[in-house]
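Next up: the structures, one after another.
No value in this document is a laboratory result; all are computed from the given coordinates. These numbers come from a predicted model, not from an experiment. Cβ atoms are built from the backbone, for glycine too; each structure is taken alone.
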Structure I
Amino acid sequence: MRDGAKAVSRSRASAGEQPNHSPTGSKPDPGLYLVSTPIGNLDDITLRALKLLAAADCIACEDTRVSGRLLSLLGIRPTALTPYHEHNAERARPALLARLHQGQVVALISDAGTPLLSDPGYRLVRACLAEGLPVSSLPGASAALTGLQLSGLPCDRFLFAGFLPVKTAARRSQLGELAAVPGSLIFYESPRRLAATLTDMAAVLGPRDAAVARELTKLYEEVRRGSLAELAAHYAAAGPPKGEVVLVVGPPGPAAVAGPDELDHRLTEALAELSPRDAAAAVAAATGLPKRQVYARAILLAKSR
């Protein structure tokens, strides 16, 4: 930090102010606040979040019952608690924007963790920015980042991909699109679909390391690590685990040499479920061969079928 920035920081501290926040003890400035909530352990709520939620004129949340219980446990009685989720977002957004135009403090929270990840909050943010309304973030717990930290997999480059499609063909197609991403992949997944998803990942992404993290920050937190094939076999035998699941898959390995017979075998398996383009992307990522070369071979094999 430069000397000038240090001086500004010291002056704010001496005045009882915090960066991007109102003076201590006062009403927060009007605007939309994106507030992270605990993913399990209530002690992970931040002091700033507690103050903001207690002072907010309105708290928008995914499920008022879930958030109502959380706020009660935190000792907060909200002035107004309103649902905002994927099914009512188009109807609820104008009312929230009207509150913001009136100079109110509106907090947006998810059922757990950081809002905007796998929820429609980004549309509200875009609407606020388009109308010149202030937006602030109160960072905190995130299941995706916690799972990545505990996975033991590379964290320097990663992609959060949310939930995969429910149906096998669509799921494998999307995995084919992600196969060449040169970083760790983070997913949320339903416990009952976990074994099937891991099986599809092993088929499309190849022999990669992965980790299944569940019940993060809770009493029975568990992280199971291994190859995609090993994890698929474990959960197929053990059955669906309990609790929320974060699935982390390592990046593609170093380029591997694949002979013509091996390449044809991999492509034939992939083409049984994927289009030639997606099959080529998946096999190229798994083998390290040039995608253009693999795609040309996939086209020939697809025609011969």
Structure II
Amino acid sequence: MTIHSSLLGISETELRNMIWSLVPSWRDDALEDFDFLSGGYSNANVVFTRRSADQGAQYVLRIPQRSQPYVNRVAESAWYQRLPASVGIRPVALDIPTGLMVSAWVDGELLVDVFADRFTESDLLVYLQTLHNALPAVAERYSVPALLSAFVGSGEQSRAVVDALPPALTQEQQPAQTVTCHNDLNPWNILVTADGWVTLDWEFVGQNDVLFDLVSLHQGLALNVESLPDLASNWAQDLGTDYSSEGLSRAFGQFWLREWGWATFQMNAGNRREEVSAQASVAEAVLANLPQF
């Protein structure tokens, strides 16, 4: 029996073997009720139940679908050892060479599904301040310009897009202030639970511009660009740093450059899902007409 065989082509036996390779102590437990979770692009995620001593608990198995040269698994593993419990979930097991990971399941609703009905933009600032105040420092640096070659390679068409952009977006430079950032803080990576917001998927964690997480969250929710400068100014004030329109323009442009670069890599690697190609098209259109803050 396979789970969504058209998408995964992985049998329950293969799934159990993956899990047992990560957590050998679970070999005597029943692993069942496998269910594919939609939404993953670089990784497939499968929720399952582990039954032990007549008790059951749910977990999620992450299965990378293709090579991801833009992800540092060693840094990701080290980060999870330090991730505060109030912020996210430490995995039960993570295999660095393969990227396979087992984590506890958390009940909640995706922020993308409930934001419009329950929250306002001011709630985003409260969340960001709480999140960033809890994050420990990391040595790893996240730089979109440094990742461009891994994202788009040397293809003529891709390089033409990059070459047409302002140098401030494509050349490495140290931001005025860097902090530990999630760097993929889209509303699909935030669960709204009874105990607060839980932040998922820390593959891109690293030092970055203080505004990058705000831009990622704001644009992931498709909020009006006109509200971003006031939010960024308030966010910078909360952090005790100066706000600049140049800094916001750079963070905004680099966010969309990353979105385009990531989607371009996925398509070049054979991931032709409609959502991926749509992301590449939208990002390229934004990059061709960047706002002036």
*From which structure (I, II) was mean count of other Cβ atoms within 10 Å over residues 190-197 calculated, if the value obtained is 18.0?*
I
*Match the computed value 3.8 of distance in nm of label points 7 Å out along Cα→Cβ at positions 94 and 278 to one of the structures I, II, and report its label.*
I
_Structure with the greatest value (metric volume of the Cα convex hull per residue in Å³, set I, II)_ = I
